[in-house]
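Next up: the structures, one after another.
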Structure 1
């Protein structure tokens, strides 16, 4: 495709835009149980209006656009108060969980450079359930990830194993509230005590859970402490574009003190252009996400969030109870938020997921890793409440359909043929052979994913990663 010789008319362009949605998930129906967080049509309209109103403003320079500074100050004040922070807590707005976590890791690395300069290879302790963005941050920032165990039943961080993993090079401990995969809260108070004992920074990844958990607690759910009331917590991340229902591109990163936050900020005066100072990773950034987050929080309000939380909590309890009544399925852990993972020991969970997607649902596969088997993941929204009975009925029927489908053979073949292959030895021919065994030609997006998920599940995480890099390298072309 080339830039058209003459511009396309507005109406034709609008038709093309809508046509491109043809194969997207129909998330407004409430049958999409991943990726989308839907507060309802009225809130969506308000949020989009705010987003578009400030789409062209540039949040890079608050002296040019003081509106951006005002929005950020008010958003971060709301975030600070939500997480029991006092006036000493300093906050910044970020584009999402990945940016917030990269900033937390950068802060720990640079804090160590200032206070423990003898460390040349900084390390952070990550439970196996810590979000992949921490590993991405480690890769970008040259910090060594040291992976620690989780309890095989609860999937919560094993604090004793974290203690054993600490070395003189450790600069950061990590806990989740909640972990994405299983929706459980790590023992934050215990990790906090360990951080104080060892004089280490401790980041709580609340990107998925921190916003909604406060409402679940007020609704009577058992939610252990995880915020700034916990001694030892030095930073927390909290997304607003998940269960704060803001437009995507909205997260926050909070520090107990500006003495920590100082190490997050980057400045550069060593070039011929304008002087640069960036509190976050981005420089130029649209004001749309910030204005939309401000609008979402003010429009929905505390009472509105309580209603949405009550709906999500009620739906989650019904889903968990319903899954437990299906003999072939079992829930992993005991979800403490509206994220649920379940697996099967008798049928292929990947076939169950394909069957559900074929019936108009969108549910998410998760591969086996550590003590967590391959499973199906649900992110439950208030919009999902009306569909709970239908989901459970279809889920039971899809288990029976999956029972009749062949499984296990291709995974066994792949493991036998390629299980010992070193990732660096993967050739384009081997890559094409693996895709061909899964029925994929070229880089076409597959209609069913069971076989490719079975292939990925049979391989080591390192080889999975190499395959994904090769696939993405072909896909985006």
Structure 2
């Protein structure tokens, strides 16, 4: 936990917040009923993380304060992963799995972001620990509640928090049911345990039920329009590479992936007499990404951080493989190999931390503030990116008119409305009223792939400046005819 803390606090505020983090902040600043309303209208996820962040903001809203909630969640996950490993294979397996999670580059990265993924991973790990305890002591699973109440509470609470944290956490109880039912159905001794299991599913469903109508509404919205591209073989392989060999440069990334796969195979083979742990880790590790890949035939949903929590069971398989290595020298070499993979990834991450995300907003906001003139207009081709821009621009209290293109932020039912030719007249009309117009151009690959906004502005004003920042483009148009 100390190692995890040091890694997650290191350079915590080195990069600017990006659009998704700014969205987290914007939502969390609202009252609890408003958080619910805005998420149903514009987001695709449940409110639990935003509610926690709402109260956490009492500590402040600097980059560090904003991200510390995720840091805490990541740190707390380490002992849960250790507990999982210890439940499955003893202290050494738990220690290897805990160290792997603590030093995982991809988890360090997402534990340094103001998003719900560390909370989801912690909740999923707690739920998996509950299932592992039930599988290890099935006599308690079938006994009255007093027999193994910690495991039941862990499963119910962990699963419920996961479902209230991320929409695609629905695959967590699916995987849990596959594990339990495949191991217990048909066994006479498991009848009591299955009865208790059914009761636990009912409790989880009732706790999630208040969000179900909103979940259905969001799911229908995603089926109409979403930013994730159609998955390809490259996207799938790259996603798993991000989880288990993040930052390792090619062609070493292939070698790193093969090492991880080799340890997984050794771990699974070492469980030949323990079929339950093979089913446990494979189901929890693969059902969520496989389910998202299947749904992507209807609407693309497959993206690696959507199933970031599934890395935990894979770490358990890798740790089991290392734990089964004999003699002690082989164990040490296996552990050193995995740590070397993580070390390379961490080195790359911290060396390129300011460029990890596709955008940085402190520079563009400071530049506009420095060169702003009275009467200027600032336009955002994607109104969503006004949030991170204003997060830094507010430090320069210069009054200025701001508008989103084609619509102002949250004016319509879409968080990121797309530009069309029908929006050109309104854009040009407002631009003609100002002598200088700034266009903050970002996410154009999604909202304006045909470059409609800059072409429309170029017809009514001359391009005086075109400046590139990391992931952000600033265009300044000057209309000499404007009054």
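Read the figures in this text as sums done on the coordinates, not as results from a lab. Worth saying up front: this structure is predicted, and the values here are computed from it rather than measured. Cβ atoms are built from the backbone, for glycine too; each structure is taken alone.
Tabulated data
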| quantity | calculated |
| --- | --- |
| Ranking 1, 2 by FRET efficiency 1/(1 + (r/R0)^6) of positions 273 and 465 (r between Cβ atoms, R0 = 35 Å, to 0.05), the structure that comes out highest | 1 |
| Given 22, 55, 23, 0 for P(r) over Cα pairs in 20 Å bins from 0, in percent, calculated: source structure among 1, 2 | 1 |
| If helix-only ellipticity at 222 nm (-39500 (n - 2.57) for each DSSP H run of 4 or more, over all residues; to 500) is computed and equals -19000, the structure in 1, 2 | 2 |
